[in-house]
Structure I
Amino acid sequence: MTTHNDSKLVQALTDFRERFLSEISKVIIGQQDILDHFLIALICKGHTLLVGVPGLAKTLLIKSMAELLDLKFSRIQFTPDLMPSDITGTEVIEEDHTTGKREFRFFQGPVFGNIILADEINRTPPKTQSALLQAMQEYNVTTGGQTYALDEPFFVLATQNPIEQEGTYPLPEAQLDRFMFNIKIDYPSRNEEVSIVHSTTSSTEQALQSMITKSELLEFQKLIRRVPVAENVVEYAVDLVGNTRPNADTSPDFIKEWIDWGAGPRASQYLILGAKGKAALDGRPTPDINDVKDLALPVLRHRLITNFNAEAEGVNVDDIIIKLLR
């Protein structure tokens with residue numbers, strides 16, 4: 001770090017990570033990588049898409065995280081009949097009984113929180129999905145000609161079921177691109193599942209203690225922007241993203257064969273921001289190329305569009321990114 005104060009903040013961030021993982025392990029068993037990615041996205045002001053089959057504690061994971069961070073938590077259950085105003089809020093006519101004058105009053109929707117759980121986001125039509133777009137990008141909501149600022153930190157965690165396609169609306173690429181990470185949550189190991197069954201079928205309930213204030217979290221978010229990064233690390237991230245584009249001269253033949261559209265500049269930005277966050281959480285002063293490589297899958301997997309050739313050969317996006325890293 002460039003200053004003594006920043007060095008102290010990095011140490012405080014590392015300590016917070018250890019305490020956070022220790023405390024959340026009371027209710028969440030395993031999932032170390034996913035928790036690390038959540039923390040990186042949180043301190044980098046990035047939103048996260050969590051993809052997994054039902055019953056893998058996606059909602060519990062997010063709710064527990066909100067409790068530990070002492071932030072206002074809102075859950076939005078996305079359904080086919082959900083309207084944009086159900087998310088952003090609505091204006092209601094109120095009458096002043098003393099004067100008889102009527103005026104509009106805005107009632108805030110669930111998006112006015114700090115941690116927003118967008119549960120099964122692909123179950124609602126694009127019109128309602130897009131209601132989150134402005135909030136995710138601009139940190140404000142416009143309704144009735146008025147713009148209302150959202151309270152920061154503002155962090156959207158969306159869940160998506162990858163196996164049930166009936167009655168779902170795939171997220172448009174423009175909205176997918178606004179998520180920093182696309183994290184796949186898998187089945188637990190046998191030993192983890194045994195522990196899960198023991199802990200969830202007993203009468204004991206674990207209470208979580210909040211361990212960080214809103215102002216401390218905002219300081220950590222500012223810190224990440226000040227973390228220095230070497231020029232060769234930035235160039236590696238930009239070259240990696242550039243090589244996912246089939247029309248680039250430097251992209252390998254398998255990219256031209258299997259990919260229709262590659263990742264845009266936002267992917268390069270998130271790779272570097274994420275690498276900074278990962279280094280700071282580890283207590284290191286600056287990120288290296290390995291940090292970029294470690295985050296390539298969650299940053300790139302929702303930004304590459306495969307074509308028919310890849311589908312015919314049974315190649316998925318993760319396979320292509322791993323091959324590209326090699």
Structure II
Amino acid sequence: MNFSQLESFITVVRLRSFSSAAKKLHFSQSTITSHINELEKELEQQLLFRNTRGLHLTEMGLHFYRFAVATVARRDALLAESRKGKGQRKVLRIVTSSIPGRFFLPAKLAKYQQTHPDVFFKIIPSDSRSITDNMTEHQAHIGFCGAERQDKNFLYRPVCTDHLVVLTPNTSFYQQLDRSLSFPQHLLLSLPMIARAPTSGTRIAFEQYLSRQGIRQRPNIISEMADASAILNAVCAGMGIAVLSAYEVRRAEALEEVLCFPLDGQAQRSLYIVKGKEDMLLRFESDFYHFIVDPPDQLPDDGSFLQH
């Protein structure tokens with residue numbers, strides 16, 4: 001297996017054509033076909049198949065495509081790092097769940113790029129439960145998430161704290177409740193609730209909160225939505241209540257579109273940066289990792305950032 005074979009396979013998949021791949025890579029079509037055949041022979045698996053609708057990946061082909069893209073990207077990153085001052089752009093691939101991706105990372109990336117203008121950030125969306133799966137497949141070597149998995153192969157470092165709040169429609173029923181007090185538990189468990197997907201860090205954190213509180217009764221979840229904006233809209237429309245990250249509801253609360261209540265007890269969680277324990281980061285990746293876990297200055301904008 002070599003890089004020419006990997007690049008041939010990637011190009012065939014992207015262009016969905018052996019002839020187009022050959023033209024793009026300046027190979028003969030027979031060379032492209034040979035590269036694919038050699039890969040399939042070495043792997044002892046079929047990677048591609050044709051039918052009346054064109055060229056398609058097998059299940060193994062899809063898995064191998066992700067590996068091939070990540071491997072070639074890793075080679076390019078190493079070359080970019082070794083060719084300093086030669087115009088090579090370093091590509092920093094980061095996989096992140098929604099909360100750190102939307103509310104923690106943007107300001108950090110902007111600040112980092114001020115001193116590292118040659119770094120291009122490739123942000124790969126995921127959910128907290130799948131972060132390490134993406135990293136195992138080498139889609140990225142640094143991740144951010146809102147829930148820690150018990151996986152001895154990965155190192156989780158907390159970078160800031162978040163807390164969960166109960167979101168309700170801004171109606172007279174909820175307006176009569178005291179928002180300085182915790183949301184009543186009987187309402188939390190009985191009212192219709194719109195929840196994040198089970199693999200989201202927010203949903204995991206909420207379930208962990210219920211467990212810590214000794215609450216065995218399940219909430220009355222009537223819908224699951226992957227997108228927090230959709231949940232906000234559903235709550236505004238009166239569909240039910242929701243438990244979301246405080247980060248996600250600030251604007252809606254400020255506009256008085258919804259009401260927010262604290263949860264009884266400790267409903268905090270950490271947001272994490274993740275790396276493989278045995279993963280050898282390239283220098284610019286390591287620089288970014290340490291920029292996050294050991295920032296050059298401590299300028300918490302909301303009192304939530306942890307000291308290290």
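Couple of notes before you dig in:
- Structure responsible for 1.9, with distance in nm of label points 7 Å out along Cα→Cβ at positions 40 and 136 calculated and labels I, II on offer: I
- With mean count of other Cβ atoms within 10 Å over residues 144-151 derived as 20.1, matching label from I, II: II
- Taking mean count of other Cβ atoms within 10 Å over residues 8-15 as the criterion, the highest value among I, II goes to II.
- Origin of the derived value 0.05 (FRET efficiency 1/(1 + (r/R0)^6) of positions 104 and 272 (r between Cβ atoms, R0 = 25 Å, to 0.05); candidates I, II): I
- Which of I, II yields 21.2 [mean count of other Cβ atoms within 10 Å over residues 176-183, calculated]: I
- Ranking I, II by FRET efficiency 1/(1 + (r/R0)^6) of positions 160 and 208 (r between Cβ atoms, R0 = 25 Å, to 0.05), the structure that comes out highest: II
- Label whose coordinates, when Cα extents along the principal axes in Å is calculated, return 75, 52, 36 (choices I, II): II
Readers should treat all values here as calculations from the given coordinates under stated rules, not as data from a laboratory. In this text, all values refer to a predicted model and were calculated from it rather than measured experimentally. Cβ atoms are built from the backbone, for glycine too; each structure is taken alone.
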